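Presented below are the structures under discussion, each in the form of structure tokens.
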Structure P
Amino acid sequence: MSENNHKVMVNHEWGTLKEVIVGSPYFYIPSVFPEYMRPWLSELGVERFTKTCGSTVRERLPEVWHEQVTQINAAIEALEDRGVIVHQVEIPTENELKYLGEDEYLRLTMYPRDEVVVIGNNYIETALQNPGRRSTRWAIRRTMAERLKNSDAQIISMLEPSPDGDGAFLESGDVFLMGKDILVGHSGNGSNDAGVEWLRRYLGNEYRIQQVPLINGFLHLDCVLCTPRPGLAMVCREGLEGDLPDVIKDWEIIEVSHEDAEARQGCNNLVIDEKTIMVPAELPHLTEALTKAGQEVIEIPFGSMIWQGGSFRCWHHPLVRESSL
């Protein structure tokens with residue numbers, strides 16, 4: 001095994017992406033529409049998921065599913081053309097789908113961002129508020145088992161929250177790595193105070209963790225923030241409860257509207273390196289703004305994914321990034 005295949009290392013949002021976990025097109029909606037999802041879904045998302053209740057996108061919306069497969073494959077090809085090693089999450093097994101009941105919760109492998117967070121060489125299985133989404137960890141475990149077996153990763157899994165919904169919640173869509181500074185979003189929908197405290201204890205005093213309050217209409221911090229390189233950020237200010245986090249307050253800011261952030265996931269992009277970013281082709285005005293700021297933009301159509309409430313950042317999680325800092 002080469003040194004690159006042995007290591008697991010992520011310290012920044014913008015380091016050169018070498019290896020990544022990405023989602024696969026599986027999304028199940030329970031027979032009763034989950035009302036808690038409504039605040040962060042677009043009207044199209046609510047409409048389509050209502051049609052999907054009790055089944056999967058593949059079964060109820062086959063044309064949409066086929067478009068998802070095409071767009072996901074195009075994104076994987078673009079990453080592999082850049083030399084990125086890609087691990088696509090395996091589809092859930094029947095036993096995994098029965099976890100906590102067959103028809104009570106969401107089941108998806110589309111967005112593996114939240115179930116894992118890699119900080120340095122710490123590979124952390126997180127604790128999600130939604131019980132059904134916790135089942136995705138097993139599909140990710142199966143996908144990554146051989147890769148992690150002989151790696152230098154320090155693997156840890158957070159405690160399972162109680163059936164009453166108490167516990168430490170940490171969802172990686174809220175977590176932004178800025179070297180020894182870590183931002184953690186807090187909207188009430190994902191990570192909580194106990195989750196932040198767990199992360200602080202686990203990492204120790206070497207890291208500085210700052211919570212970022214969000215309005216309740218957004219799920220995670222990566223719905224309102226993107227950091228393509230040091231000194232440049234994309235921000236939906238309307239999604240923040242307060243001022244910009246200290247670590248980015250003096251940076252150049254590309255403003256993202258509330259509508260673009262909510263309905264089109266305008267901040268939820270995939271940073272390939274400090275100069276290059278992958279953005280949905282459906283957002284040409286944001287591509288223009290990023291290009292003016294000096295970034296190379298890879299445009300891939302991703303509209304078949306965006307309506308579900310997540311885009312490129314939700315769809316991937318870095319396993320190895322190499323940073324110049």
Structure Q
Amino acid sequence: MITFYPGPSKVYPQVADYAADAVREGIVSLNHRSGGFMDIVKETIELLHEKLAIPADYHIAFVSSATECWEIVAQSLTAEASLHPHSGAFGKKWAEYAYRIKPPINLSEADVLCIVQNETSNGTQVNRDTMAQFRRDFSGLIAVDAVSSMAGITFDWALADVWFASVQKCFGLPAGLAVLIYSPAALKRAEEIGENTHYNSLLFIHENFSKFQTPYTPNGLGIYLLMRVMQQVSPIASVSALTKKRATDWYTFFERELPDSPDRFRLLIPDPAIRSDTVIAVEGSESAIKAIKTAAQQAGITLGNGYGDWKNTTFRIANFPAITDEDIGTLRQFLRSFT
């Protein structure tokens with residue numbers, strides 16, 4: 001079965017061997033305070049800095065999920081209120097979750113701007129120019145949910161203070177781990193707020209990761225697998241160039257080979273400037289969407305379901321690095337034959 005589901009998505013095939021190595025070599029049994037495990041954490045952090053071109057003064061920690069990062073931003077980095085401009089379901093969910101933790105009493109005094117860089121639900125993204133505009137216009141911290149794009153495309157890290165992503169998408173790994181990246185300004189804000197009453201308070205997390213330890217027993221296997229994948233992947237500039245080329249090819253494919261008409265599939269997002277590089281959303285009638293997903297499954301291909309408002313009228317295609325050119329060719333041939 002070939003999967004194009006946009007998360008959890010296809011893992012790198014080498015992950016099976018890496019997991020076997022972790023069991024065979026006793027990695028999964030290491031005490032998380034041991035020297036051996038701290039060495040793995042240290043190397044993984046160093047590799048992330050190197051391969052993703054993360055600035056040296058930005059800190060990196062590992063938590064359970066991007067949803068946990070929403071909580072960390074709300075409880076440890078928000079003094080007054082957070083702003084949540086959004087274009088889809090996940091941005092809306094982040095706002096709802098954050099406001100349960102930190103009710104928005106006075107949004108005019110908001111000190112954190114929360115952006116979903118890549119909105120998985122509808123295949124939109126916030127491009128670099130827009131991020132730069134946010135940076136110019138907003139004087140507080142900027143936090144970015146980059147779940148569907150981190151490790152797939154390049155970022156200008158300086159345009160935000162907090163970046164985070166779960167690993168089950170562009171990292172090509174199983175779910176259960178998230179990468180949290182935060183700037184010196186974010187750490188300073190956490191120190192000013194002084195929130196240190198939860199196991200995942202940013203101050204407690206930072207205290208531990210400064211020693212290459214974790215504040216709780218972590219997903220040790222996930223961290224080890226992340227280290228191994230970071231060892232194998234190319235630098236992000238090369239990965240990003242391929243991701244963007246594939247995205248351009250996908251959008252060209254749908255515009256040229258599947259003509260736009262009431263009874264045909266069409267791209268959900270008409271504006272190229274806000275289309276995602278890593279999640280392609282395709283729209284059609286409910287009956288057509290149901291039929292193509294069923295036919296794809298029978299052909300050994302899993303397409304992504306629609307999500308939220310677009311649940312029944314779209315399918316989504318992941319454009320993540322672990323997906324091969326052969327996989328893409330197989331899907332395109334299927335799409336041509338189906339339509």
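Brief remarks on what is shown
- When FRET efficiency 1/(1 + (r/R0)^6) of positions 161 and 305 (r between Cβ atoms, R0 = 35 Å, to 0.05) is computed across structures P, Q, the figure 0.55 traces back to Q.
- Structure responsible for -13500, with helix-only ellipticity at 222 nm (-39500 (n - 2.57) for each DSSP H run of 4 or more, over all residues; to 500) calculated and labels P, Q on offer: Q
- Winner on FRET efficiency 1/(1 + (r/R0)^6) of positions 73 and 201 (r between Cβ atoms, R0 = 25 Å, to 0.05) once structures P, Q are ranked, highest first: Q
- Read-out mean projected area of the Cα convex hull in nm², computed value 15.0, structure in P, Q: P
- Value 0.15, calculated as FRET efficiency 1/(1 + (r/R0)^6) of positions 17 and 185 (r between Cβ atoms, R0 = 30 Å, to 0.05), assigned to which of P, Q: Q
- Computed 4, 17, 23, 19, 17, 14, 6, 1 for P(r) over Cα pairs in 5 Å bins from 0, in percent, for residues 49-104 alone - originating structure among P, Q: Q
- Distance in nm of label points 7 Å out along Cα→Cβ at positions 97 and 145 from the coordinates reads 0.6; which among P, Q: Q
- Source structure (of P, Q) for distance in nm of label points 7 Å out along Cα→Cβ at positions 137 and 169, computed value 2.3: Q
Where a number appears in this text, it was derived from the coordinates with a stated rule and is not lab data. Keep in mind that what you see is a predicted model, and the values were worked out from it rather than measured. Cβ atoms are built from the backbone, for glycine too; each structure is taken alone.
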